[in-house]
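Below: a set of structures, written as structure tokens.
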Structure P
Amino acid sequence: MHERGYYGDFGGAYIPEILVATFDELTQAFEAARADPDFWSEYEAIMGNYSCRPTPLTFAENLTRHFGGARIYIKREDLNHTGAHKVNNVMGQGLLVRRMGKGRVIAETGAGQHGVATATMAARFGLECTIYMGEVDVERQRPNVFWMERLGAEVVPVTEGTRILKDAINEAFRDWVTNMDTTHYVLGTVCGPHPFPEMVTWFQSIVGQETRRQVREQTGRLPQSVYACVGGGSNAMGIFSGFLDAADVELIGVEAAGRGLATGAHASRLASADASVGVAQGYKTFFLQDADGQMRETHSIAAGLDYVGVSPILAHLKQTGRVRFESATDAEVVAALSLAMRLEGLIPALESSHAFAQAFEDASTLSPEDVIVINQSGRGDKDIFTVADAFGDPGWRQFIREKAAEYEDA
């Protein structure tokens, strides 16, 4: 890493002068915490007694038999408290907030899992909490909005722009500029200005550390391949960080191909030719933008994968060839989710199902001696409306009609 958070050609801290002191304070607090062994011990302790760590590494026996190739193992981040890997980052940042003495946190969220995790952390540490969420995501992730509000957070629907994740990030930064003395922005992924990409990776590295230890214990070797979905990239960097130094382990990030790369209705930055390098939201990376630098609309069945940019660390790992990037269409994702449910009784989130889709495509081409690991970054409870609609479930539709009629009559 270069000075000021550069990873090769990507990263940096392109921030307004008014935020420089706030970022300096955050960087100093982070560096001090990282140098303090007691901080990591406290972090591991709270993740152990509050969030079910270490999460299991599950051998997917039925899927392995179905594909007849590599042995498939699944890292169960869905078993974290709040249902996803997001809690790893927010609890770490919560400990930093306590060190810095601030009383309010703000966050952006797309799929809602980061918002729920942040609201949970705020309740745990006694902090005021505001969550920014694109209006489109508010509608398709209503269950998570409900839980955020019950946890005491104020959820602010963002009605500007495309009304999805990138717009929620913009609003959160506007809030922070106004309230930086009292407020910390709990950025949810490995994007944004330095030190966020490095800091979020550090907290999420607990996933990779556990996975490396667990796969050795269960198989006696390191895996052939590790798969993770990629929106901003926090779950991917979390699990990949455990294997970056193992050159024989292939790392595969899977983006959202949406309705197909050829349609333009997707969110693939590193697995397509549609993205270009630019500077936005405080850092330099690949963005889906037009020739004038205006951000394009994106699409994914998974609310957490439709971000217009991507981690500068992952952009660097793409450029150096350390990570292979693929993409999965909405249809492929729904099929992978269905197979995981029917054969293993697992319900991965739509985001995680992108990683499953690519792993399923590759598994049968590998030897039974090979081991692959899929990061199940979250569980699919939050996606029930989207999944039921994708399956065209008549019973679910009738249930919704009946509930709607009850509310109209009330």
Structure Q
Amino acid sequence: MKQSQLFAKTSKSVSKDEVSLNAKLLIKAGFVDKLMAGVYTYLPLGLIVLRKIQNIIREEMNAVDGQEILMPALTPKENWIKTGRWDAIDVLFKLEGAGDKEYALGSTHEEIVTPLVKKMVNSYKDLPVAVYQIQDKFRNEPRAKSGLLRGREFSMKDLYSFHADEADLDSYYEKVKAAYLKIFQRMDLNAIVAEASGGTFSKYSHEFQVLTENGEDLIFYCEKCFYGQNKEISEYKAGDKCPRCGAKMLEGKAIEVGNIFKLKTKFSEPFDLSFLDKNGKKKFAVMGCYGIGPSRIMGAIVEIHYDEAGIIWPTAIAPFSVHLLFLGKDDKIKKQCESLYNVLSENGIEVLYDDRDASPGEKLKDSDLLGIPERVIISERTFSDGMAEVKKRGGKEKAKLMKIDEILKKNLENRK
């Protein structure tokens, strides 16, 4: 893509009302636009990043036999009444439709997926089954001041699994836990699995927490094996011995990027999601629920991967692999730059080409703000030798000169 044709523009400042780092940087860099508190428009670059995050999640959910569906966001009151959550969930957006019918915008989808699966399951032979969706959720958050970390409308991947017994649920639960860790590793997030309250479902649920001074949560975790607990239910404090390996427990701020928990028969009983076992006896399916917020992950990555100049995107989710900058006025140099842009693009390399009529200083500053992993500069200083200046965004190493054909070769190898 040519930057001169990009719909969104960078800005030098944001509203003083913005207090979160992720919102400030994403708005300044032109990735999102704020409509109102907790609600954002994803601009072209932001949408590319969001979709890459969603696709990584989708790949790993498919790998654990999840089948993707898409459920309605508009849900009927009667389903929530059946589970007693119409009045119990205080962040539920409620609305009235034609004929005095009442509805809720989906804040979660247990009330919808359970009767759906009931239509498909009659026998133990129909289990286990796992379905997931990636869909916008709606929650009437009273304090939506954390950018993408706490929205009123946000992207969510929710996976629901259904099993014939708790042993099978336990086995699948561990499989998804491992898949979650793989998802976060692919996006350069070092997640700690922290025990949290299981509520009415089980003793513990599990949160995936990423350490950062900008975090909203407080966790205690082992310095060696990284066993962790959320402070709200923690049996430990900083300095205690880890119950698993005996090393020291530390305290740290963190951002929750995912959670999983065992629902057991909490929702299958109200909807009579039952089946006949091998002996022809009626049993209720036991359930698990597994959530990851792609938009929340996007905000968390910005809170962790940044410097004073802007965002530093991990390669796997960056909007482009290469940011190509033309610095100067010489038409010959510009033609060389456009030639490289065309060759990179034709070979499937994701490249943003800054062809704007702007000063070198403005282009370099915007490049740092956008955070694309590799910057390639062609200028009068390098052109005479057939070279370009290459630098990793956020890397400590200095920029180096490379022949233009070597740049292409390196990027092609990185794709393999």
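Laboratory data are not the source of any read-out in this text; all were calculated from the coordinates shown. What you are looking at is a predicted structure, and each value in this text was computed from that prediction instead of being measured. Cβ atoms are built from the backbone, for glycine too; each structure is taken alone.
Overview of values
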read-out	value
Percent of Cα pairs over 29 Å apart from the coordinates reads 40; which among P, Q	P
Ranking P, Q by distance in nm of label points 7 Å out along Cα→Cβ at positions 250 and 306, the structure that comes out highest	P
Of the structures P, Q, the one that -14500 was derived from, the read-out being helix-only ellipticity at 222 nm (-39500 (n - 2.57) for each DSSP H run of 4 or more, over all residues; to 500)	P
Structure responsible for 15, with relative contact order in percent (Cα under 8 Å, 6 or more apart) calculated and labels P, Q on offer	Q
Mean count of other Cβ atoms within 10 Å over residues 42-49 - highest-scoring structure of P, Q	Q
